Structure I
């Protein structure tokens, strides 16, 4: 079960670092502390954590779109950056998806 939660923790740390780089201290703190909610064994907490992971993936998609556009406008290379951020987006989506397992759902009743 712990192995299914570790990707969510890593995805939250990555998102927190992203927000911190953009000087969004409050969003960085929320992102970094969000996995601690999983210490509360309630079903709604699990759904909230999953929802936050999916919102995090949307943030990564938006960031990817904006950065690719900026790089294209100035003629800078953008494809490698796109692949990296697409990978981060997919990882964040997968972290949320892993919380759908029956083992996790049984633990959060």
Structure II
């Protein structure tokens, strides 16, 4: 099976968990990078932000098993983590390509876990 439906339903189905991970990321970029659209779109910045947000989300899934149960299947968890990482990176840099790189980095981190 693919992840098409997972991608479609994630935003509506994630019980504010995607919101929480993204809000954590926004707080992080305000503290570390000066705020929204203040960071340079470099690979180092992408690595920093996407890694921080992704690790936060992975830790939350471990700490709160009900979140893990709510997000059935690895593809949904991976999608939520990647979306939060990508959204936060794009907000920090005001660059959609940097956000996409944050998304892919999160997917790679989730795979290597």
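Which one of I, II has mean count of other Cβ atoms within 10 Å over residues 40-47, as calculated from the coordinates, equal to 12.6?
On the way: I: 12.6; II: 15.1.
Only structure I yields this read-out.
Given that Cα extents along the principal axes in Å, derived from a single structure, equals 52, 27, 18, which label among I, II identifies that structure?
Values: I: 52, 27, 18; II: 36, 27, 26.
Working through the options, I get structure I.
Each value in this text was obtained by applying a stated rule to the coordinates, not by laboratory testing. Keep in mind it's a predicted model, so treat the numbers as computed, not measured. Cβ atoms are built from the backbone, for glycine too; each structure is taken alone.
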